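Please go over the structures that come below.
Each reported figure results from applying straightforward, stated rules to the coordinates on display, with no laboratory input. Computed from a predicted structure; not experimentally measured. Cβ atoms are built from the backbone, for glycine too; each structure is taken alone.
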Structure I
Amino acid sequence: MMPRRLLPVALALAATLAGCSSWNPLVAVGIMKETAHPPTPLGAITATVVPKAVWTAQAGAASGFGFRPDVEGGRIYVASTEGPVTVIEEETGKVHQRTDTKKKLSSGVEVGGNRVIVGTLKGEVIAYDPDGKEAWTTSVGGEVISPASVSRNVAVVRTADGRIFGLSAVDGKRRWVFQRPMPALLLRSESGVKAMGGDVIAGYPNGKMIALDIEDGSLTWEVTVAQPRGATELERIADVAGLPIVDGNNVCAAAFQGKVACFEIASRNQLWSRDLSTALALAADTRNVYVVDDTGAVHALDKTSGASVWKNDKLLYRKLTAPLVVAGLVVVGDGLGVIHVLSPDDGAIVGRLATDGSAILAIVPASGGAAIQTAKGAVALVRF
């Protein structure tokens, strides 16, 4: 076994794509051995949906980071490693504006509070006004590898060591910081935060999901998604790495090496849980919660009971993105640049679109379809 003192260092080197593709971050740093599983070859499908890239633009390569675009006000905002933040017209694909931050960026874009916000590995949070002029820069003293989230003029930022900061969206001044003792080992993943109204919801290590008051950062509630289990520290990693989803009066989250669970927000009572491991965000529609597990299998779970509705294992080991529900369909991208469209009824693959051959980093809702960003820097608006 690797000496204890080296384990946190090794995990800190894990690529940040754990937050946006189905892979095992422990394998990525050589702590665990990978079974010889090449990406599953694509089989023939009966295509009833024809995804089409309405336009494609270039925004700069991602170089191993899990960038995610943001769509606001008819424009798509995209960051890249070398510093540019590109603003693209949603309908036409025309580049509206490109701002060179002159920084090495490590997180995707958040647009809110009249600010365009990005983060760096050196712990800087940088905000621009809509014209691309720098409004403020604030240091949070830790790597920023997930997008900020803005509500009530508070920009909430999370660092790789688990601290959560509330910054004024107006001038970047620190309003509060939330931190707590952390376990010896953490997943290095794109664990972000979700600011909604007066609440900040975040997944945490040891299988926890928490909510903070956005005004002062105080802990308002905490639930256990999964209990760590196993004899070693590696086996006991149970971080809630993907963003939780809020669905009406309920909230659902998933833990790596743990469970998927849904809770009633008001009472914090657990509605159901299922043994499934993932480091990715969940998705939901009116009937199901959708999960991509660590092998790349896509699951549909009944929202009310957690019972399995279907499982698609045709895309194993293809390093899938988190799922997205769009136009009544379930959409995932893979590490070889292919977008897959699944039927929400039975999980059958009903459409497919190849892009530039590099990993799909993220798929987000956009006008009548979805916006995608690839590792090579392609941005496309896809409609179904």
Structure II
Amino acid sequence: MSQQGPLLIVARAGRPCFATALEEAQMFPLIDASFADAARAVEQVQPAAVVVDAPGADDDELAALAEQISARKPYLPFIAVEPDGMLPDGTLPFAPHVGNYDRLPARLRAALRVRALHTTVLRRLDGHSLPPIDPTRDATMLLIGRGGVFPALSVALGELMGIVGAFSIEAAATHLNSRNIDGIVLGEGFTLRVMDAFLTVLSEDARFRHLPIILTSEALAPSYDLPNLEIIRGEPQLIAANALPLIRQHALETQLGRTLRTMEAKGLLDPQTGLLTLSAFERDFANAVSHTLADGGGLSVARFVFDRQTPRAQLDGARIISKLMRKTDFGAIQRDGAVLVVLADVDLRAAHGIARRLTAVMRHTTHGRRSARTEPTVTVATLLPQDSMQSLLVRLHGTAPRIAS
């Protein structure tokens, strides 16, 4: 992978042993800096990434450097090798297995994919500002596990991001296939054979290969083709805090990908959700109603209303709808915060079935300290021969029956 700028290595004294793995990978030139010179080196060298020898840094040095790097654009990967304790925001952890740093180049390449994507987006904006991106607000992770530690991990992670919980590998696989997941925390309660099989399947599927995967024990060696596989042991709060930067990085990559698709669609797509913008939706909805009344066929509309006290519920639900709806369907977030989805060639009974399936997927996500769920209230209406777009919407907002949960 060709990248502009060298790799900056920051250590207390001398070149750390992990630099050998980076030298052998021949990714780009390496430049050394001490912690005293690190801030100046970042400004002068303009590195493509920064890797620090974490055991040689104190908390204040690491925090100051992390704050400086997080403010830079495009995204500048910041990796702390062999961290001990809780890392500052935006600092990616890397723990070698029995002193082996061979996985570090793969971790770095994965981070540089995000940097390259960010560079592409900024270039195509051509001087225009990028819409605000808050990866923490966007991130949704999958927590898999059983036993006594699961509730504590769920609380610690749920205070930082959206969570989908799974007590079995089969349930986890269903969630991975039906929604956008930004990372996995694999907890206790499974045999080594089951975990090995699960990680092997993930490594063989291009959709999941770059997902951050956090193991909470050292029972398995990280020898899979999974560049963002990391072992983080300790209290639930430490696991959550040090997993967050990897998960945020994936959420940033996903958001940047949506932004690029919005540009390619000439602004017709909402970069936050992948649904249509409201103006594009209203135009397409009017055309769909007109053509259906003129040519015959079916047309139904589903309205999903989310808890106003949980903004993440709407965002998560809209993304699930965007991912799972058919290519012939389209939707958008409305001015009142509800999500409307137009279902082409679908009668009322089939529309109820589609709405139930979408709602069932949303039901498994929790957000915030009070475990607010994303399950919406849903109403469905179908186009009648005497309808207009306005009358259909009135019926949808008023007397249309609710979906039974």
Structure III
Amino acid sequence: MNELQTLLDEIIDQRVTLDVVLRQAIRSKFAANGLALEDGELAEILNDVHNHDSSNTENSEDMDNVYLRIDHENHEIEITEQDVDAAMEVLTADLEDEYSRFIEQASGETLKRIRRDARRTLKANRRTRARFEARLQKRWKTAIDLLELFISLSLEGGSEFNEQYKNAAAEEKDVLFDVLRNLHARACQVAWEVLALIKAGFADGAHSRWRTLHEIAIVAMFIAHHGRELAQRYLDHEFVEAHKAAIEHQRCSEAMRYEPLSDEEFERIETNYQEVIASYGENFRHDYGWASEALSKKKPTFREIELAVGLDKWRPYYKMASHNVHADTKGITFRLGLLSNKPPLLLAGASNTGFTDPAHSTAISLLQVTTTMLVTRPNADASVLCQILQILQEEVGNEFLTIQRSIEAAVKRSKRGNL
């Protein structure tokens, strides 16, 4: 990894020596005095310097700010400390240019080698990952299959619900139906993402995706409780979000080198924004402004919505998952994918543990979204599905926990055996 740096250090050591600096300083000073200096003459001067020959040069010990005094063909030339510093700056600038050329050339040659070896490297990496995922699947198979079945049943229930009631909802202009089916569809997609991350061995990534699923569940439950009027506010809040996005787009367009919005497009966004603000009030402009009236809060927060639906008990789990989203300290010191952080370990890829929290939390949150949607138009089939999902949700949690504990027990036995 350090081969190029070692080579570069050797080049610098060869290029930046006292002789090289003095050579540059003397040449520059002679040129500044209109004096030509042949290579042989310069070599002779430098030789005198090395031999401390006072006939042509003098030591700087007794000369204020004079590094070297040279007598050459009836000319007295003083090399000051400033001259030496200036020479060093010239050499440094030359080295910086050479460094840039060196990096460019080395990058090109290294990239060629990487491209040449890419097929073999990627094939080996994929073979290693396939073996890892096969071992993970074998160990966690019963739990993973339960979670996959749970998600499939939730998706199937949502699809049947949509097909059965979409026409009636359209006739009734039931905006609540529209909001909940869209939230449920998104919840299913996020749940599949969690499952994919678990199968690939990324417990912390799966947990971060559950965080989004939890937010979807909370919003769905809150809107369902308050009904169609709040559902409409929720949909109309898109104009507020579009307005904020447009402002940021315009602000960053030049720096990011993309086309700014046209005046007509921005004016359309601005008009829509002003209309919803006029309709719902100034509080509507905030991030959760659509919930302002329902919560009687000027600037509502997600935490307050969470509290309103009685699920604030999930706050510790939500905060734990947030560490996998943000770049805070906890996100680098605590990893679900590690059985222990002692001694400190760096998890930079997949692992075969830590899936219980994201898997069980996903089943619970998806159950909440699915049930919230289905009970708005209850029937016997929906009630049976909700009951089945409730049972499976508990089984998902238990099965993942059982496997996790068996892994932890095996690790403890292994450690005792090594003592």
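For which of I, II, III does distance in nm of label points 7 Å out along Cα→Cβ at positions 101 and 333, calculated from the coordinates, equal 4.3?
Details: I: 1.8; II: 4.3; III: 4.9.
For distance in nm of label points 7 Å out along Cα→Cβ at positions 101 and 333, the value 4.3 is produced by structure II.
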Q | Source structure (of I, II, III) for FRET efficiency 1/(1 + (r/R0)^6) of positions 237 and 349 (r between Cβ atoms, R0 = 41 Å, to 0.05), computed value 0.25 | A | II
**Q.** Origin of the derived value -13500 (helix-only ellipticity at 222 nm (-39500 (n - 2.57) for each DSSP H run of 4 or more, over all residues; to 500); candidates I, II, III)
**A.** II
